[in-house]
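Participant: Quick heads-up: structures coming right below.
Here, each number is a calculation from the coordinates, and none is a lab measurement. What you see is a predicted model, and the numbers here were worked out from it, not measured in a lab. Cβ atoms are built from the backbone, for glycine too; each structure is taken alone.
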Structure P
Amino acid sequence: MRRAPLLLILALLTLGLLPAADLAAQGNQRCFPETGYCISGPIRRYWEQNGGLPVFGFPISPLQTETVENWTGPVQWFERDRLEDHTAQNQGVLAGRLGVEYLERQGRPWQFRPLGGQVPGCRAFAETGYYLCGGFRSFWERNGGLARFGFPVTDQISETIEGQTYTVQYFERRRMEYHPENRPPFDILLGLLGRDLRQATPPTPPPTPTPLPIPSQQILIDEPVEGATVSSPVRLQGRITRPVAGGSLQFRVVEPDGAELARGSFQVNGLSFSHAIAYTAPRGNNLMIELSEVDPGTGGVIARAQRAVRYAPTTAQQISIDQPASGSRVGTRVQLRGRTAIFPSEGDLIVSVFDGRGGLITTFSAVVRGLPGQPVDFAIDFDLPDQGGRLVTIEVADINARGDLLARAVTNVFAGTGYPAP
């Protein structure tokens, strides 16, 4: 379960997959054979520094002068956006309000509405009267927030896009789309509004979408509270408004960049739950815990709840070595017995043996069995090079995936066969 240092390898592989023509800059230009257009100057810098291809898509027009909302200046269209160079007005490059424009083009302009009450797990925006919930909220907060997307201007609605029906939500500048056929983090994509608005003939307005019905099921997480500091394992406590389909809730623990630290499920009896889950230590300090109810027949998500928390290594771990006792003699075969206060953070213990000068003789990891949050008895047998009856130190440690030492215990023994007296 320990994380290997793969980031450099992945970065090199990613560079290797980029088209050669894409990387070949001509002067200040970066050209894309996929569409035949190039980007340069302030717009190129903005494109490269704010997400590149996944966020904006390929350019689909040359840099040209256009009039947008009583402003006239350099504009370039992309598959997912329109970038406007307001450098002459000391505003730099700005993204167009394509979400609002797209709705107006279809004859269904967004409407302000008074904000209702608080909705669990959602973020409310009094500026427009709409809520931002679930995966859309997480994506919005991780990828630029207000500056990149603007305020939400619709609810989550069902919309048919290229023959498929998706859950979408419109923002001033963008449209987010939930694609359940993709694995996270690629299940939330940005709509191709730049392409659609750039077309000579506007798309045929679809029927007025009906907001998705509020699900009868709600998952309410009482503990941990939002922003709490937790360790592994963490106990989840909460309530549901009706019995869950299939009798279990699914859980995930992820980092802000989408890296998954744990996934699983636990049984729920009645309308409340309390369950401890363990997860791999994150690289940073921020975590997102997600609970969901999944339809066992279709695999669709019925209800979801999320909780943002901070991570700190546990201080509850303790290790005791019962055998061999300090000062005893052992041969070259060591039988190590002991206990831990809670299940080890990564499911294993690190055993190390040092000579009298502190030199390392051997070290290895030993997998143990148990349940998150519960005490564990361990029995580890291993061979040790003959130390001639000299004193050695045996150390047992619990170390998490990012290298935090959670607990350690030592015993000093005389190891191997003693040399006969002269």
Structure Q
Amino acid sequence: MNNTFIFFLLAVLLVKTTAFAQNDPGKIYTARVVSTTAGPVSKHDKDEITFQAKSTIANLNNLLNTLNTTGLSESEQNPIIQNSYLPNQDQLFYNDAIVVEDDIDPRHNSADSTADLKIDRYLRNLILFYAKSDVPTIEFSRVVTSPVLEGKEYPYIKVFFTSTFSGKHTQIAVPYQPVQRVAELRAEKVDGKWRTYLIRLGFVRPGEGLSTLSEPVITQRFESKPRILSADFLYRSTNGSSDSVTVKWDQRWLAVSQSSTKAIPTGFFQRSAAGTTSQERLSIILTDQDGLLTFRRVDGTTLVFRQVPSIEYLAKVRRSYQTKGWIQIIAGVAALGSSYAGYSSLQRSYDAYAGRFAALNSEYAIWQTLSQQPGTPPATAVSFNAYAQPGIYAVYGGGIAGGGLLIDGIRYLLKAGKVKKQIDQVKTQYRK
């Protein structure tokens, strides 16, 4: 009963420890990046502007699908269109002079192959030339916001997204393809609350992007760089690409010494007690006993990398396998040899015993024949196994143990061979 209770306590402790390990957030390191935000806009304001911008884009998506609804009359369409750019609670565009790069024509799929339309014309073209549907056929996905930018007259923000038209053009028999769009929104305070209005809607131009996403630069500089007494570790992307980063860390700092992708800058990240959602900070989180590296960009998206074991570590594992393998092989051969020697000794002893027994039986048979005396039948010798007990058990046990050690030793050597191949693969990856 006492043993059962102890095992129960150990099981509970194991479960608790496992749960604690699973909830462990890992090591978190953060770094501030170059910010294109300037001026008096506070962090709270930036967060609110970002939220409002995402809401405006979602409302724009709803507007396009609403205008595309089957059975919507012209008298219903007109106020919806006008409310999108005239001052009111539903206003999305800053005014009616806003120009949109057309994507209703399926042949218009980039900034080089489009037409500029006033917002009113753009929305009416949607009604005229895009097939009506009872279900939404226009979807905005992969929505990514830039940091809030401070212009000369007002703060603004860019929103990048993928626009997908799954319906058909009524006059052009060209299928729609998903296109990359960008919206620029002006932020203003209305009655003390931030509102965002579209001032541009078009295609993403070559070279236009989010520098703090695609090529962030860490701003913190040091008179003397932090000294990290740690080996370098290589991490490879888990998404199938060849991207990799080389890092080392201690209790205070993590250094990215090499990065094959511009999305992850080289430099120092400082240990943090918690993660960050700031648009001006990057973060790196080490989890799974440092085997997994998660890089968080300023927009909240992540890149995940898996650690490639170091050559030194793999070489150490290989040596360990080789040592264990040869020790077990030697011990196995010794055990088999001892077992064979013991068996041979028992066999010789049994042969001598059986020989003496046969001689006695022969003499007894001669005496019985000469004396003509009746007698009991000659006795028979016991079997080898019966004679050799209990020593035979040690012999058999030694043989089984020796065979097991020999097999395990060979397995360890095979594992060492596999690790050797892994070392060669890692060397190839490091060269890349």
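Participant: Suppose you compute distance in nm of label points 7 Å out along Cα→Cβ at positions 33 and 49 for every structure in P, Q: which one lands on 3.0?
Facilitator: Numbers: P: 3.0; Q: 1.8.
Attributed to the structure labelled P.
Participant: Taking 15 as the value of relative contact order in percent (Cα under 8 Å, 6 or more apart) derived from one of the structures shown (P, Q), identify that structure.
Facilitator: Q
Participant: Here mean count of other Cβ atoms within 10 Å over residues 41-48 was calculated and came to 14.6; which of the structures P, Q was it taken from?
Facilitator: Q
Participant: Let me ask you something else. Quick one: helix-only ellipticity at 222 nm (-39500 (n - 2.57) for each DSSP H run of 4 or more, over all residues; to 500) came out at -3500 when computed from one of P, Q, so which one is it?
Facilitator: P
Participant: Work out the source of 140, 64, 52 here, i.e. which of P, Q gives that when Cα extents along the principal axes in Å is computed.
Facilitator: Of the options listed, only Q reproduces it.
Participant: When mean count of other Cβ atoms within 10 Å over residues 337-344 is computed for each of P, Q, which one produces 19.9?
Facilitator: P
Participant: A value of 111 was computed for volume of the Cα convex hull per residue in Å³, for residues 105-144 alone; which of P, Q is the source structure?
Facilitator: Q
Participant: Another one. With distance in nm of label points 7 Å out along Cα→Cβ at positions 329 and 353 as the yardstick, tell me which of P, Q scores highest. The partial results should precede the final answer.
Facilitator: Values: P: 1.6; Q: 3.8.
Answer by largest value of distance in nm of label points 7 Å out along Cα→Cβ at positions 329 and 353: Q.
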